1. If helix-only ellipticity at 222 nm (-39500 (n - 2.57) for each DSSP H run of 4 or more, over all residues; to 500) comes out at -6500 when worked out from the coordinates, which of P, Q was used?
2. For distance in nm of label points 7 Å out along Cα→Cβ at positions 602 and 634, find whichever of P, Q sits highest and give me its label.
3. Given a computed value of 16 for relative contact order in percent (Cα under 8 Å, 6 or more apart), which structure among P, Q does it belong to?
4. Quick check on the output: 17.6 is mean count of other Cβ atoms within 10 Å over residues 66-73, derived from one of P, Q. Which one produced it?
5. Can you say which of P, Q returns 191 when volume of the Cα convex hull per residue in Å³, for residues 562-665 alone is computed?
6. One of P, Q was used to compute volume of the Cα convex hull per residue in Å³, and the result was 153. Which label is that?
Structure P
Amino acid sequence: MVGLGGAGKTQLAAHYARTVWQSGALDVLVWATAATTAAVITSYAAAAAELLGSPAPTESEQAAAAFLAWLEPKAGQRSCRWLVVLDDVTDPDHLSGLWPPASPTGCTLVTTRSREPALTTGRRLIPVGVFTPAESLSYLNAVLASHHLAEPDDDAAALAHDLGHLPLALAQAVAYIAELADVGMNCAQYRQLLSSRTTPLGDTAPDRRPDGQPEAVAATWALSIERADALRPAGLARPMLQLAAFLDANGIPETILSSTPARTYLAQYRTTHANTPSAADVPTPPAGSADDPGAADHQNVRPVPERYAHMSLSALRRLSLIDYTPKTQGTAVRVHQLVQRAVHDTLAAPQRYAVARAAADALLATWPDIERDTALAQSLRANTTALAICAEDVIYQPHAHAVLYRAGRSLGKAGQVTAARDYFRRLTATTTHRLGSDHLDTLTARHGFARWRGQTGDAAGAGATFAELLVDMVRVLGPDHPQTLDTRHHLAYSWGQSGDAAGAATAFAELLEDRVRVLGPDHPHTLGTRSNLARWRGEAGDAAGAATAFAELLEDRVRVLGPDHPHTLTSRNSLARWRGEAGDAAGAATAFAELLEDRVRVLGPDHPHTFNTRANLAYAWGQMGDSVRAAMAFVKLLEDTVRVLGPDHPSTLITRETLAEWWGEAGDAAGAATALAALVHDMVRVLGPDHPRTLTSRKSHSRWRRQADSGQTDDRPTRVGWKALMIFLLSLA
């Protein structure tokens, strides 16, 4: 079904799907929002989990493939009657490899605004235009009757004509009339309001407007917005809709719109009566703000109560301006793109600036430090992308907003290191174009690109990028600027990751001299450089020297930062590790056990640093000869890592690899080989075939496969059901 946004394609698809389902003509019904590839995969994966049960893969792409394979008709099996609805397809490439199979008992229904041949060729095309006059009249009469209202057909038909028979505009108009019917509002009065407030529609629709469509539709939104703005709490519905208009139409977490920055923005419009601020009342960006010019004008404004934000969303829902489902965490608020465009077109330049920066501030304030909820993190990234697209003219002025960098780091922290690298490459191009190649924001974006390039396994390429960046940092900022020194830090680290531990140690020793000179001996960055110097000396072969250096660093960090500071705890972790590397496995295990108690107390049980200490403690047990205890500890750690970070996070993959190694050490070479074979498949998919971790896993798999094939076994008794452990591990894969 192809047609203009707002023509009712989704409603038609929903009506059809509901009708055939309730008639008993279907065994399986799947509805997928298809605006992006990721959204389709997520919907398919959810279907796989429900249809396939425990055999369903937990990784989304594998689960989606399993679902499509399940839909294939199979000889000798009872045919399944299914319907898959792909709603709001924006690009045929998003469905590459994801089209449901042809089936005599299955049907795929697509809604889209695109008429690209790649999408429509070979498929039955159903154009969905605006209502006919008869359909418009029937719709208006039916909805009015549901509110126990009636209008002369001539008046209703004239209103439909004024609105160009656009279903979405008609829905807005009839909601407004029903809302004010008790004070005499009817179709004739609504037409008078439209005629006195008509605003050119312009480009509010995402596609071309049908010939002859009137320019009164934007006035429809304006009337509904004004009415919503008059509802309690007065004056807040309009600015709330403005914020939503700059975010993702397909879903906005309610936490964004109820955050402190959002409520601070709303507070500027709070009124005690139905009056709403005019464009002249909207605060303009302060002149000469050095940091965030969108924040300085809010410093003395007290945010409205959180319940007011929820009430304003409810007011917008009452007038059909948004869909609002509070219990849906990641997509509680949805706004049609036509409404968003209509709102954009009413904003003067100072208003656009204020709304966009407030939305960016709200996004940044909502972002959790630790992204345990992967669906929320994905939604925050999607909303950042939507904001950057519709407000690129202001989101980079006078500097790139910090949320743009936060979104890129979120990709990397979610384990999508290749996507993070590509994100910062694009961000570098945009900041270069808008701010210039020597702007600090551009240099920061280049730094992000280099960092995540290294995380993809290209340590040498990252080192080369950091080396080029360092030249420009020195030229633009000077040799002693903190970001210049930070670039030297990452360049040295890249050398170490490339295999030149001695070169990294030398570079950190030189950097340490400059850190002490510029920042002083007790500055956190100076202490951080000492930590890396000790680490790479250890990696270069001097484990005892590394342990001594970390012992000295620990004393200074306790003195400067305190015993519970995260950096102090990190030094304790490093000291224990290098004591173990120097041969004192028992001492390392004791130190890790003591540290684990403090990390749980200070950081919590699900913090990544806590996980790291648990891994080190388990490794120390293995080094002491208790491989079974080490393996069992990694089983529990893997379960928690998957729960908190997700199955594809690099830390999860590394935990699986280490578990398999200790599994083999505990006497089951074949089980270790099987687990590593599954791991290599996921490493290739997530990190790529040439990533160092992928290559390491391949070598481990080959080693344990050879040992299993040679019949070598470990005669030590085991205290774990290895078959059960293998089943558990493969279920995570």
Structure Q
Amino acid sequence: MSVISTSRTGFLLTSIAAACVLTACGGNDNNSPASVSNSGVVAAAGFMPGSTTGNPTLKAGYYAGATVCVDVNGNGKCDTSEVSTTTDSTGHFTLQSTASGPLIADVSTKATNTATGAAAPSHLILRASAAQIADQGATNVVISPMSSEVQRLVEANGTVYATEKSNLVNRLSAPVLGAASVSVPAADVLSDVNKLSGPEQQAVLFEDNQLANRYTYATTKLDRGDLYPDNLAVPGGDPSLVGVAGVSAATIVKPTQTQTPITFAQAQQAAFNVEGIPRYDNVFIIMLENHSVAPVTGTPGILGATQAPNINAFLSANNQFTTYYSTGNPSEPNYTALGGGDDWGIVDDNWWGCAASAAPTDVAFTGGKASDGQPLVATTALPPQDSSHLSGFGSSSCNVTASANHNITAPSIFNLISQAGLTWRSYSESMNPGQDPRADSIADNAISDTYTGPGSAGGPFKVPGALYKTKHHPGMAYQQTRSLPEFFADNRTIFGTQYSAADWSKATAYPVPAGYNTDQFSTDLASGDVGNLNFIMPDQCDDMHGTGSDPSCLSGSENIVQRGDDYVRQVVAKIQASPIWSNKQRKVAIVVMFDEGEGSSTSCCGWNPVTSNVGQQPLTFANGKFTQTTTTDYSAGNHGHGNSIFGVATNQANPKVIDSDEYSHFALVRTLQDMFQVADPAQPQTYLARAKYTESFIASNIVNLPELAASADTHFDSVRPMNHAYITPAGYTQKLNPVDVTGTSLASRAPGPDPTQTNVWALAQ
């Protein structure tokens, strides 16, 4: 809803009056409106795929052949009653009209983006407000994604043009894409990006590209006549479920908001809150291992544990999802699910080429340099083929015909991020300097040091093998991810707790490249070269998994919990001390989570909760419908590993939200797709694998989903964005497996109705 303050109204009237003086409004003998001339450009950014550095190649350009008009009624369309013009081959326009108001640029698929030399891939509407026209001057108007964003923020926040222009200046004047200091003056923030240069231009282009993606999606929603808000963002529950057969009656609630056909202004807001998940600039996901909310089979629990004071302080001070399920056991299927919304039948930690019905098609990498200067070593098509370098290489299960294909040919979240011109990083601790990131780290007797932090209990230890494991990489199993041009540049390093940069410089396992940086993470935080999406993988001592013989790194010990807990403290502190975190005009989040819950073999949200195979297969979309495939073997019945820890801190206000609805790794994948707008709720096929399995999707496709046909609780068995929109109905006992919450009262896990519906992610400043 557009909100215009009294001060802004006065400002606009003054501006319009000033414009009338310049153009002799109403000054003719017939007292008819005088013609007003507006001229300027429609500016564009162009994403050019293929960069190997980890940062996208972006070019400045214009939209040629775009229609420009005065949008008198604010409907986002150039109506037949509104005079329009067309931009020339250089994106310039001159519009003579008796009307006044905001300008819009209607960029059809017949228009050309001169930055790429290609037609606009989808319909796009951009705008420039009347206040901007008055500010820039009627003969110097720049219509761009940035101009659209200022007006969207005015409407979203109920502010005025000057305020949001200033906020945009602050947003962009921050480290970005490796430039530690970027200044975008107020005079430049809405100017023609083609006239900027250097880091300033790159910062604006990176933002412009992301905004163009959003406004293209907004235009799609408007053209389609979507209902507002999105179904799964409606407080109370999904309106599309009302009266639908096959949905559990006990879980149905009455939506508390009425949907209406979307308006232009609403479409622009909805594109930045897909399914109620707002746009984030940077998300850091700290991945930990093998510990549940409470002690299980001799393994220390985390919730309330004295051995984990920092994680518990993080949870208490910030936001929690208290009923979050892992989707498999052991590690690899969970990480694979986090990368692409399914574990594809994997039930072991064997290497990513194991039992490959689709053999790896990796190619040799010639080496190079990452965007932050890190040298990238040349590699062969595949890393060394032995059990020291690859998890489970040569194990008997690798050669069993019925075992799952570990080389997944489906797309992952990393591919979708890359295709949108956004950035991703994986930061892994204790990789051997100069190693191929597709191989596990190996022992190096030349390096020895003592761990002295919390949980320390011994003297010097030589570097053991398997500190870095490819099974702990969410993208490693995906062929399309390993084939990305930036794959090697995006696999980066992070500081350690036992072995220092000086220690690693003595390495003999691999030649140490000149200029090798063992802590790209800290370098990137300072220079803004982190990804939009960042997975942080501590080594197997600091993630609480365990390897080697160091007493502080023994699996299942209290020492390793202390060690991992303190590593979380250090990583969180490093992020929160960065200029990225301190810029409140940008949304940044830190997630602390575990791959497994160490509980029972149960999960939720996209999985059939039983462990027997009932023919479940991923659904393939073709010819306008979903059909079952026969490509993946789920006969091992891997359906989860219980309830686990999931905490979120944002750099916005944190009201300590607790969302007790059921979610899983599949729900996180859906949430990330919404957060970075790399999916469309109206097109389920755009969601990765089981991330599309919403309650309405299951009901619509139940014939092809035999594993869910007998569900007694379709809400529990479906996937939702993690937006707290659902209200647990009064009288409905939330489905929890008591084994998963051993040692923790069900009441503390909030099995009943949630007291609030505050969205963990949608926190205002």
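1. Working: P: -20500; Q: -6500.
Answer by label: Q.
2. P
3. Computing relative contact order in percent (Cα under 8 Å, 6 or more apart) on every structure in P, Q gives 16 only for Q.
4. This figure was derived from P.
5. Computed on structure Q.
6. Only structure Q yields this read-out.
Every number here is computed from the coordinates shown, using simple stated rules; none is lab data. These figures come from a predicted structure and were not determined experimentally. Cβ atoms are built from the backbone, for glycine too; each structure is taken alone.
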